[in-house]
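Below are structures written as structure tokens.
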Structure P
Amino acid sequence: MKKILAIIFLSLICSSVNAKVKSKDINFPGKFYTNEIKFCSVLEDITMSSRLFSHINTVKRFVGYDWPSDHRKNSTSLTVKHENITEPIKILMSLAHNALANKDKYNIDEAKNLLIEIAQADTLYDSIGPEGLKKKPKCWKDSDVNAPCWYHEYQFARDVFGNYMIAAIWLKSELDKKEFKIVNSYIKKMYKKFLKPKEFVSSERGFYQMANSGIPTLVYASWSDDKKLAAKEINFRFKEIDRLFYDDGYINNNSFRGVRAQWYHSYGLNPALAYVYIANLWGAKVPEVIIKKLTNASLVVNLAIKDYDTFRAREFTGEYNENMSEDPKHARKHTHQDSIGIDKLMKLVTGVKLENDPTYLEKRNITEFDDTIGFNPHCIKDNFSIK
């Protein structure tokens, strides 16, 4: 049955490479990745958990949190210590999602209050933005794994803000006029600093979390009911995927990052698959060339699992590939554990089944939200309809 659904999905969403999405094609589903927030059996229902107050306190500590200091003190070009910025937003999303699914007024209010407190404190606004990056050195300076990476500070602030907006969209109907004004003012302010300056600017290399800011831009379009922005973003991102994903399925930069190539390849494919799913859900027809490239990229994920040496043997043909390490102690020879639903997305979008990857299956946590795409793919129903 799932195989039939995947075939139907492909036949309905594929179109010619020259097809253009128009604003009239866009139909916001209302809840970002779905038309209605429903119970999702894989999620930890923290609204019913004895650890509820501990979870809420974790989010409260995020209010006004100093991400710039944390990042500059504890992170390098190789490794980002992001638990203090990503865990609270995933908890907020879980709290909001489950409260709405359960129609639990008490916990809806808890989630709503946290949303408002984050906005009132201008949380993350003091993080470096695209304009500030122009005055900073690039990551991996002199190929040093321990060099500071200012881009990561911006990237995580931008993408956690994207997840904040998703929670805001879910809770939007619960906000009164005063509450909406607070949240909307914060969202507009953050959008102006972190998203707008990079809109429709091609990435130099690689495809990474939140589709290189494509998903947060879509979320903002949905929040502001801007179908023109959504259509323009989708057309631009399809071209970016076409440019950065090679015909054989390898990804510019991602697939060639030394001993972490397998890890980063799957990390790049995951948001591309999620983006295509969202774009199609919202009414876009996906060019056939995009589906073919993502299908081949899915097959490369499996190649890396089955035959790592053959996967690594492909030579890099791009212009830049210095952000990598060949030190065995830095190795990540498994599918990226943060891509918690890549198996579901691969099957849904391309029809390719993920090969057995024991390390990935052990490390991933499907009870959370995937903050690199803004939703948990395991919450997508198999019997959804394609419009």
Structure Q
Amino acid sequence: MPRILVIEDEAAIRRVLVKILSEENDTYSVDEAEDGLKGIEILKKEDYDLVICDIKMPKMDGVEVLEACKKIKPEIPFVMISGHGDLDTAVNTMRLGAFDYISKPPDLNRLLTTVRNALDKKELVVENKILKKKVSKNYQMIGESDAISSIKEMIEKVAPTDARVLITGPNGTGKELVAHWIHEKSQRSSGTFIEVNCAAIPSELIESELFGHVKGAFTSAVKDRAGKFEAANNGTIFLDEIGDMSLSAQAKVLRALQESKISRVGTDKDIKVNVRVVAATNKDLKLEIEEGRFREDLYHRLAVILVKVPALNDRRDDIPLLIKHFAKKIASEQGSVPKIFSDKAIALLKEYDWTGNIRELRNVVERLIILGKPEVDVDDVKLFASK
């Protein structure tokens, strides 16, 4: 249940806000504080999903509350309430990290829409933080081959810039690892990393997923919803399998790249976004362009930097390192001691034709760990990893 804290010194307005939020959505848990000091005291002890805060208050004004909270719990979105004379200050709070501001007296529809959007954004930020905690451990580029070393060198040069990157390569080669590394080594690393698998989303829903929608835009649009581009604002959006994106969605992505603006499905209202786009595909986009399935102008916008991830068969010298890495990782996940692979077992695995690339190798290593002997040998490989 989302928890909302209302900080407002005028008792009448405070009661109205609490009443509106509680009656409109019985899934909201709403608490109140009569001034900024009390609000900060509560925020230090309790966790909230949203704070609605007045600007002009005695003891401690809303700007001070916002600044203090951003130091202790920066992920909590703030919606500021301002009188007519406070509008300049309200705009300034946006620069300090407030999600939005609402003028007094608050308009019911505007208030509820803003609350829903702020909670949606908070949910996406939390999901992303969970993902970021897993990134360093789960997304590692293992290998010392010339091909992988070249990619690592390129990332070191490209990541600190805002240049768009197009990553190509067969399925299962680790294109998403390259995207994560680019983000983590960029100046946007403190921002969100949003991943979208364009091939996994039905074509009729891809625009809503990327750009959001307003209530009533289509049958199942029961409320306003922010899209992935908004969620990635000041961060990075990774468009995986972009070769599968519909032409209409491609046109909107092109506009977002050209003008740094998007509009939600069902409205023409522009929303400014500051997003770095990293894309990936296993398709030959030049062939897709020739056959009319991909926009050439979008290709040139995306392919400022091209990174080609090699197939595992083209980097066989990395296989021993990958086997050791996967054996250790799988053992950690299973709470067991890592198994040793004999030199002959590794040599045999290096000879295999890895059509499924790194993804297939990991599956084979896991199978050998589960079914093989304490020290995995050639017999285990022949029995459980036969092609």
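Just so it is clear, none of the values below were taken in a lab; they were calculated from the coordinates. Only a predicted model underlies this, so the values are computations on that prediction, with no experimental measurement involved. Cβ atoms are built from the backbone, for glycine too; each structure is taken alone.
A few comments on the model shown:
- When mean projected area of the Cα convex hull in nm² is computed for each of P, Q, the largest belongs to: Q
- Relative contact order in percent (Cα under 8 Å, 6 or more apart) derived as 24 - corresponding label from P, Q: P
- Here Rg and Dmax of the Cα atoms in Å, for residues 158-373 alone was derived from just one of the structures P, Q, and that gives 17.8, 58; the source is P.
- Taking FRET efficiency 1/(1 + (r/R0)^6) of positions 102 and 358 (r between Cβ atoms, R0 = 41 Å, to 0.05) as the criterion, the highest value among P, Q goes to P.
- P(r) over Cα pairs in 10 Å bins from 0, in percent, for residues 86-181 alone from the coordinates reads 15, 38, 24, 15, 8, 1; which among P, Q: P
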